[in-house]
1. Given that helix-only ellipticity at 222 nm (-39500 (n - 2.57) for each DSSP H run of 4 or more, over all residues; to 500), derived from a single structure, equals -13000, which label among P, Q identifies that structure?
2. Using FRET efficiency 1/(1 + (r/R0)^6) of positions 60 and 156 (r between Cβ atoms, R0 = 25 Å, to 0.05) as the calculated read-out, with 0.70 as its value, let me know the right label among P, Q.
3. Using distance in nm of label points 7 Å out along Cα→Cβ at positions 52 and 76, single out the structure from P, Q with the greatest value.
4. Using the calculated result 4.3 for distance in nm of label points 7 Å out along Cα→Cβ at positions 20 and 92, pick out the matching structure from P, Q.
5. P, Q: which one has log10 I(q)/I(0) by the Debye sum over Cα atoms at q = 0.13, 0.17 Å⁻¹, for residues 44-107 alone, as calculated, at -0.55, -0.72?
Structure P
Amino acid sequence: MECKCNCKEEYNPDFYDLENDLKKYAGTEGSLITILQKAQDIYGYIAVDLLAYISRRTGIKLAKIIGVVTFYTQFKTKPSGKYLILLCQGTACHVNGSSDIEETVKEYLKVEAGEISENGVFTYNNVACLGCCSLSPVMMIGDKTYSNLTKDKAVAILKEIEKTEACK
C-alpha cells in the first residue's frame, strides 16, 4: 500500500488502527495535529517509532513532527497511567501549600513527577499553572479539577479514584 505522499512505504500492521486517519489527512495542509491527536487516542501515547511512521506516511519531516509533539503538552511520548494528575505549582497554589500536597501525593503514590503508580492508575506531574488561582491549591485528574486542597483531601481523592477503579 502506498501513501498519498508517494513515499512507497508499506504500511505497518502495528499501526493498522491509524491507517484510515492517515489516508484521510495525508496531504491535507494543517492536519498534523489532528493526526497526532488521533494517534494518541488510539495508542494512548505517541512512541518514537509511531512518529517516524507518521512522517513516512504523510511526507512531513520527522523533525517537524517531533517539534510539534514536544511543544504541545497534550501529547505524550511515553505510556502513562489511566489518570493523569496535574498539580498546580503556580504562585497562588505554592503560597497556599502545593509543595506540601506534592510531597504527600508523591509519598502516597510512591512516585516522582512523570512516573506511573505501581497499580497503573495514576501518572503524576507538576504544572506551572492551571488558571484556577482563586481556588488554590488545585489539581486536575483527567478532566476534573479539585480545589482548595489539603494533604488529607488530596489523599482522599486518590483513594476514591482507586476504589472506583477496583470496582470496574
Structure Q
Amino acid sequence: MSLADSSATFRIRGATETDVALLFSLIVELAEYERAPEQVTGSPELLRVSLFGDKPAAEAVIAEVIGEQIPEPVGFALYHGTFSTWESRPGLWLEDLFVRPAHRRGGVGVALIRHVAQIALERGCSRLNWAALDWNAPALSFYEKLGAETMEEWKLLRLSGDALRCFAEGPSLR
C-alpha cells in the first residue's frame, strides 16, 4: 500500500522493546540508502540496550501505514538529548530519520519530524538539531521547506574507533 492510495493513513507511535528487530532493519535500510551499509557495526542487542536498557541513550518513534491489514511500518525517527550551555536549556538531536522510498512524499517524514519537535517543546527544549549528507539533495530540500536552517559555519567533528581509543588512552597534548 502506498500513501498515494486515498484509503492509506498513518500514525506515529513510540517504539517498544518488541520493535528492536524492526528498528535495526530500518537502520540497515537507511545505511544502504546513504551508501554506507558496511558502516553498520551495531546489532539488535546493542540497540535494545541503548534504547531500553537500564540507562537508555536514545528514543525512537515508528511511522505505520494503517489500512485494512496489519499496520505496515514505513519509517522511523531516532533521537536523544543534547544541552545548550549558552541557553542553559536542553535540546534534542535527531540522529536518524528514514521513510521507506515507496512511502516518501506522502507526509510521513513531516509527521515524524513534527512528532519529535512536539516532544522537544513538551520537554522545554530550545532546539532540535540534525545533520544531513551534503549529496542528499532531496533531504536538504525537504528540510529547507520545513524552515530548518543550514548551519554553514559549523563543521561536525568525530573521534571514533581507534582514534577515540588512542586519544583517550594516550599522553596529553602539549
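None of the figures in this text is laboratory data; all of them are computed from the coordinates on show. Everything numeric here is computed off the predicted structure, so don't read it as measured data. Cβ atoms are built from the backbone, for glycine too; each structure is taken alone.
1. P
2. Structure of origin is Q.
3. Evaluating distance in nm of label points 7 Å out along Cα→Cβ at positions 52 and 76 on every structure, the highest lands on P.
4. P
5. Traced to structure P.
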